[in-house]
Structure I
Amino acid sequence: MNWYGIRAIYQFEMARTWRTLMQSIASPVLSTSLYFIVFGAAIGSRMGEIDGVSYGAFIIPGLIMLSLLSESISNASFGIFFPKFSGTIYEVLSAPVSAFEIVAGYVGAAASKSIILGGLILVTARFFVDYEIVHPFWLLAFLILTSVTFSLFGFIIGIWADDFQKLQVIPLMVITPLTFLGGAFYSIDMLPDPWRTITLFNPVVYLISGFRWAFYGVADVNVAVSLGMTLIFLVICLTAVWWIFRTGYRIKT
């Protein structure tokens, strides 16, 4: 294992984050704070509890997941797309590092940024609403697992995209709508049939439900199912990355 190679890629990507601190960290935290102000403090104070949890606290897992998914994808996709766009990817490919070490460096950095962002949003939420964390270990586990999984997904998007516009297509046109429709601001048990059944085909439902269970011990679906769905998507992303490096799809041509 070439730890020096992994560390070099990781540190380079993390340095880019500190150079663009306003865009990478401050902007998502500020945007999420506005959600807390509008939905948590203003509207939430006029709404009743959901599953025994105040509305302002209930939406915290969904808001964190909304930022986590979009930022994980954006950070990882841009991280690999820019070297491909500028041609420096060939220097990385010709270096004495394996495909696993390249992915570990880029995905590790993107996941680290998302975990830091999730922690900052969690701290920020305390200024607007009171909340508790029933299962802190599983909270951290879901946070790390989701960050790594969607950073891998973003890495795949960065390889697939051949222009900057395509980098934003899936985060804006797919992930954000799925998050809003996945129970970020409501419990899917509040939906009438057949809409509740249809919603269960939304993979983001399982992410938000598992994350909310880690906070309050309540969930729309069984936490084991949420964990299993996340692991399945992780395996799919790992398989896709393996295929990309094995065939050289849009990375060696």
Structure II
Amino acid sequence: MSTLNLIPQDAFTLRPAAERGHVNMGWLRSAHSFSFGSYFDRSHMHFESLRVINDDYIEGGKGFGEHPHQNAEIFSYVLQGALAHKDSMGNGSTVKAGGIQYMSAGAGVRHSEFNPSATDETRLLQIWLLPYEDGGQPRYETLDLTKEDKDGKLKLFLSKDGRHGSIQMKANADVYAANLDGDQSVQFEISDGHKAWVQVAVGEVEVNGMHLQQGDGLAIPTDGLLEFTNGKEADFVFFDFEAEPFN
């Protein structure tokens, strides 16, 4: 265990699940951690390069028709059901629960996403990061994360350099997923000049003793030591951001 002191809770900023922007379109129920679409909140535009966290529930057989993107690093973390994807690059795939669907929009791409089941609901976190450079060729990849990959540990699945089998992306961040339950614990040291964000997808977990529940986000604007403990069937995403000019 590290001998560093834990970052004090008063350095954190909690983004409570209940205070997110909520949208109900019938076929789609969504909660937005940051301003998106019809939800606008000047005090919650982004955190570092993290621009969008949408917690989406998609009705069976429904989805997002073909639409354009550019200059965004986009990934979906599928939590329940499955997500089917088609794009103007010719890609077509279906990602099931536990899987990651990643797209670098580059100079421009069109795609569609839908729930391939006629009856079962799909749940996912759709997340956008701002790229460190605009333009370039769009790119699409998928990655399956097993329970063993994330059990009691942080599993790197997106990174700037593609290390440890992660998907390489054009954003100044490392992105991890973890499952924590019972007496499992994980520590992470945030490097000098870096910042971090925790997004709880499922269950409950404590970060340096602060209790987080499903849907909560936590902004960590300083370096130091984090300890994740007291998970209750927790599934969360952790972002480690390099220092960059996003304020």
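Given 2.6 as the derived value for distance in nm of label points 7 Å out along Cα→Cβ at positions 19 and 83, which of the supplied structures I, II does it correspond to? Derived from the structure labelled II.
Calculating distance in nm of label points 7 Å out along Cα→Cβ at positions 99 and 195 for structures I, II picks out I as the one with the greatest value. Please state which of the structures I, II yields 1.5 when distance in nm of label points 7 Å out along Cα→Cβ at positions 139 and 171 is computed from it. Derived from the structure labelled II. Using the calculated result 0.30 for FRET efficiency 1/(1 + (r/R0)^6) of positions 155 and 219 (r between Cβ atoms, R0 = 25 Å, to 0.05), pick out the matching structure from I, II. Label of the source structure: I.
If Rg/Rh (Cα atoms, Kirkwood Rh) is computed to be 0.99, which of I, II is the source?
Values: I: 0.99; II: 0.94.
Attributed to the structure labelled I.
Quick check for you: by mean count of other Cβ atoms within 10 Å over residues 163-170, which of I, II is greatest? Mind showing how you got there, number by number?
On the way: I: 13.5; II: 16.2.
For this comparison of mean count of other Cβ atoms within 10 Å over residues 163-170, the top structure is II.
Calculating distance in nm of label points 7 Å out along Cα→Cβ at positions 115 and 227 for structures I, II picks out II as the one with the greatest value.
Of structures I, II, which gives -22000 when helix-only ellipticity at 222 nm (-39500 (n - 2.57) for each DSSP H run of 4 or more, over all residues; to 500) is computed from the coordinates? Spell out each step's value before the answer.
On the way: I: -22000; II: 0.
This value belongs to structure I.
Here distance in nm of label points 7 Å out along Cα→Cβ at positions 43 and 131 was derived from just one of the structures I, II, and that gives 3.4; the source is II. One of I, II was used to compute distance in nm of label points 7 Å out along Cα→Cβ at positions 179 and 211, and the result was 2.4. Which label is that? Structure II accounts for this read-out. Assign the value 20, calculated as relative contact order in percent (Cα under 8 Å, 6 or more apart), to the correct structure from I, II. Going label by label, the one that fits is II.
No lab work stands behind these numbers, since they all come straight from the coordinates. This one's a predicted model, so the numbers in the text were calculated from it and none came from an experiment. Cβ atoms are built from the backbone, for glycine too; each structure is taken alone.
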